[in-house]
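Student: As structure tokens, here come the structures.
Coordinate-derived values only; no laboratory data. Keep in mind the model is a prediction, meaning the values are calculated, not measured. Cβ atoms are built from the backbone, for glycine too; each structure is taken alone.
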Structure 1
């Protein structure tokens, strides 16, 4: 049986230029876990379902904060001015279309019963619809993201785009194993 590699099958989804660009993001299904604060120790494992197998896709995250409480803070200032404890996140891993809610339920039951894995938070299958976004490939440490976000913000202002959803990051590098200067992260801002 050949494994499906989503990063190869959906190459455009997992690639970005090192300058802002407008993209059409395709609809996709994800395994998601939600929380608040800094999720630095979250780990995800591969599961085998219905005799079909796939390579675990890149970790992704949707990030947000209370827009009313922090109304005076711009998109590019948010990473440095809003405490991490006040951020909410949804960590996601893209899954193939053939993975159903029933498949997920069965896999979680196997993990709980046979592997004795307890889930503190509920894992869900979520479908994100197609949408437009402005994105950039950020190279380097996370603390330098405001520079890339400034480029996105300038591009959005130039084209009269408004934010239309949660800030989206796709971690192309494993930040547990990669030195900060070598990290590669796609930063996406959904627009309306």
Structure 2
């Protein structure tokens, strides 16, 4: 019997269709985990999941944060997020270490001892950072902004009213939503800042 090219393709298609029909018609074995101690070994057992956004760049990649008893247990990419579709770059994948790290000696997850949890300030001429309260930090920032604005405010140039300060700029972050950016922009414009940009454009 002579095997033509058309006959070869027909035979191949029939063989493939037959094998697929057999595979789909047979029962598949179901795997299940018995309740008991084995379930306690799962890393994400009894956790709640929350969605978040990566803080490292302007990409806005989605994250899933797994929390148990108020503690962050795991952090991974969100497969339902339209930007990263579950993938994370090396920085985003290591973002878990901003809060927690794995102890080299015990292998347990502990709080990162290097994490900064309070506002800090380094005074002019100083070499060390000192902790201050949030209230003091807000007051000092407001005082610096007011002093800088008063010292550099331009009322008019060449007979044209300007009302701006060239000494202060504003840079927005990738985690801010549209409403927050709107309020920030209103504040910056109201005190005369014209150097306004956002990390998402950089």
Structure 3
């Protein structure tokens, strides 16, 4: 690695560290590019040499948090009930709803229009499918569909429950209760 590459990586790390400090103090919505630049001790142009915009920085930070929750889920035992499944996935869901801004960024970046546009958050959604599929392969839930389809359904119902939780018209039911109802109907259908 050349000195220039090393310096570039160090600058990027300072920008990410500064952003994480700000988020710790003010939340994701409180992060401002100008404050990141100031704390990192770099010029504004340097920020934009590393990230096309604030959203790109946020995508990296949010995806890293999502991946940390998936790391935990990946090592969890096979859920033996809806309650155990809920306990496993709620830390990720709680993070995804910690701020409306976080949820909005996640939705904007959850997919990609082309292979070369796949970003960190879209990769976490693909990873969720893999983690859920593996966890559900031996779970005592329905056997008429694949574990992969069950995992995709969990992901879809979680996003729906989150969206309704942020909607004033539909948020009278607690997210956990709504998601539990969805998962029970999806994973343990009655005849």
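Student: Of the structures labelled 1, 2, 3, which one yields 4.0 when distance in nm of label points 7 Å out along Cα→Cβ at positions 82 and 154 is computed from its coordinates? Walk me through the intermediate numbers first.
Tutor: Working: 1: 2.3; 2: 4.0; 3: 1.5.
Only structure 2 yields this read-out.
Student: Determine which structure produced the value 1.27 for Cα Rg over 2.2 N^0.38 Å, for residues 66-105 alone, calculated from the coordinates; the candidates are 1, 2, 3.
Tutor: 3
Student: Okay, next question. Given a value of -22500 for helix-only ellipticity at 222 nm (-39500 (n - 2.57) for each DSSP H run of 4 or more, over all residues; to 500), point me to the structure among 1, 2, 3 it was derived from.
Tutor: Details: 1: -5000; 2: -9500; 3: -22500.
Computed on structure 3.
Student: Quick one: percent of Cα pairs over 32 Å apart came out at 17 when computed from one of 1, 2, 3, so which one is it?
Tutor: Working through the options, I get structure 1.
Student: 1, 2, 3: which one has relative contact order in percent (Cα under 8 Å, 6 or more apart), as calculated, at 12?
Tutor: 2
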